[in-house]
Structure P
Amino acid sequence: MESTGDPVLWIGFAFVYGLAIGSFLNVVIHRLPAELSIVRPGSRCPGCGHAIAARDNLPVLSWLLLRGRCRHCAMSISPRYPGVELFTGVVFAAVAWRFGAGWLTPLYALFAAALIAAAMIDFDHEIIPDEISIGGLGLGLLLAPVALWTTGVPYLEALRDSALGAVLGGGLLWSVGFFHARVSVALGRRFEHWPGEGEEPPRPSSGDYWLWFPGLGLGDVKLLAMIGAFLGAWGVLETILAASVLGLLLGIGWAVVTRKPSAPFGFGPAIAAGALLALLAPIRSWLLG
């Protein structure tokens, strides 16, 4: 795939395609945590159960034409649905603008779609499904080196960076959770959900000792490993830096909204946003001009 043709058309196509993918992501975000099929049945109104016709399922446009309501029962449809569609379209267009008409664009568009789905599911349920994190990790290790090879990067070098990024991403975040848990035990600290009322902290002979940490879900660890597979070691470091700042802002905002300073929230949205920044506006590009 050569970087030829009108870039405006390429970016416009990416935007429209992103709108359609965003519509599908709404289905994934709703059904995957409930362990429902993301293929069948087709989209239906949650109020009256009426199947949504194709004319009423056009991304963003149908929501505007119907004024945010179901055609049959007039139930209000959340603006989050067209919001996800529009955001996905904008992100796909940004990816096409940054990487041009090459194999990196569909690769990173797929990556961005996975990040958006993971962020929204974690925001709603404080979980990140393995289908996204582990599945994305496998795809990243498989596809990212090949796509980079088409741009002139030696395949083994790209594969090494992808593997190193996955290990570094998962390993760094796991280390933070593990040592935080060990220090908490040493200081006698206890948390609302860890180790649990009337329970003792896990011992080294237990799998929970290695995988169950206060304030950090293993889903975040697997998500950052996936990010490393796509973005490599540098991308992981930039993601962590951006996610730390964004997570702090998200925590402050969440505390203000809920009026509970210690209210729990998923860290996945901050990680996903940090990864998108590392993808579209990497710090090293600024530093190297």
Structure Q
Amino acid sequence: MNKLLYLSTSEVQSQLAVKCNLLVHIGMDTIRYAITDAFGTDLQVLAEYDTGKPESPSELIKVIESLPESSKQFKYSFNKVKVSYDTFNYTFIPADLYEQDDEEVYAKFIRSEENTEVLVTNIRTADIKNVSAIDSKLHQSISRIFHNPKIFNQASPFVEGTKKTLGTDRDSALFIDFSAGQFQVAYLKTSKLEFYNIFEFANPDEFNYYLLHIIESLSLETGETKVIVSGKVSDTDEVYKRTQKYFPSMGFADANLLMKHSERFEDVPLHTYFSLIALDLCE
């Protein structure tokens, strides 16, 4: 396990943690966290670890427990603690159709396996209930390692972040967020969520296949559709070039629209941490 990044404006002390929020994303091959002020307006700490792709929830738990922060900062009594994790086992239910008594029915849609629990969270700006499965031991460990955490899957912060950064209610855009071997997509039409999904891909050709499928399924006018990318991607990556081939209007997500940051973070491509920072928007 390697520390890939650690930047801070000041060390957060336990007695001052109540004035801060802790944001954590548990990915397929990395763990990232950020510490912000309690109002969610100022970035104070940004860190990332390479976890080496744990092959099971038990291995992932050991990795989290082995982080030096797990015996120190993660146990602080922060104002809010929000943790997100990657999963393909989720479904969206319109908020006005959701019935709490039907939770067992919804669980069938997410192929919930043994030793899993169902989490239900709100995607507030889309009026959606996000129903997902999480390994029971992982859920218990997150609740033990962190102080009173709120847990979300990867879709919630990404979708909340797209709405926050889109612009006016008349705007439309296709958002693509990359991570190791997968990408998530959200399409907002006149500021309303029309589509979300997450895909695995092994190489740029496979990504290209999914991108063409999305274009066809959504009947996108590629010359007129704005594309905003985030996550682990740069303009020299092949997946970026493949996307640019179809969409001339393309750029990186502006994390400054989510949170202010000092000069300490100026050299960091903050679009890489777009979904992590957007986690602060989740409730």
Structure R
Amino acid sequence: MRVLVAGSSGLIGSALRSRLRELGHDVVRLVRRAPSAPDERGWDPPSGRIDDHAFDGVDAVVDLCGAPLASGRWSAARKQVLHDSRIEPTEVLAEAVADHGVPVLINASGINYYGDTGDREVDESAPAGHGFLPRLCAEWEAACSPASRAGSRVVFLRTAPVLTWQGGMLHLLRPLFLLGLGGTLGSGRQYFPWISLTDMVEAIVFCLTTAEVSGPVNVTVPHPVTNAEFTKAMGRALRRPTPWRVPGPVLRGVLGEAADEMVLTGPRAVPGVLTRHGFRYAVEDLDRALSTSAP
């Protein structure tokens, strides 16, 4: 299979292209600079430009574009960056997929699509929640419409936070916990869906190679934990106490709107589609996920 990947230099994209090549697939990378390697093709989403031969022989496109959500307070300007870095590239790719008749588009989305669900368990059949992130995810998925209308099989990866010490959230939290400053956030009862980097990559490969899978796919472990449970597991992995509790008002003072949508609430989301189609997880236990590559 020849797979064109946008966002191939990020944490997930780098691991994905290595895994695809290990499995014998041909990977082509879209880059926003002058191509400097045989596997690279240039593109510029704001202008809608993609190299003429980027789609030659391509069987599937994987779009992992998007600026990091965890970037402090969400000013109006930052929210626009979060929006544009997702919607604009997806629109360009979806149109190109339709124009070139590419059979498969695997597009990033987020588990934040569901908003805060409290103790209510939700799978892919649940509607979008309320707030900035659910609206962003819904618009992100809608940007794939040209590919869907053209008959491509489109998958929306509603991805949970990816746990790896190599980067992402764990890389940011590690110094705080090592200093003994790790603690439960707010009530601690909010749910925290997660996925290991290994299973994140394998889930994308599974979606690429399983023709029966289309539409939204929750990429998360079957049993999400609460924030309090996650905090205790982090303390065990790093051998540090976690006695602190950070009150909601303090978090809101620091993070503003982002605190309510990313930290103090969360969806109790489960992977209905992956489970029904027989996806096998490598890591379902949180302690194992945190200890597998603990620093």
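Every number here is computed from the coordinates shown, using simple stated rules; none is lab data. Since we're looking at a predicted model, the values are computed, not measured. Cβ atoms are built from the backbone, for glycine too; each structure is taken alone.
Among candidates P, Q, R, the computation of helix-only ellipticity at 222 nm (-39500 (n - 2.57) for each DSSP H run of 4 or more, over all residues; to 500) that gave -11000 used structure R. Between structures P, Q, R, the calculation of mean count of other Cβ atoms within 10 Å over residues 174-181 yields its largest number for Q.
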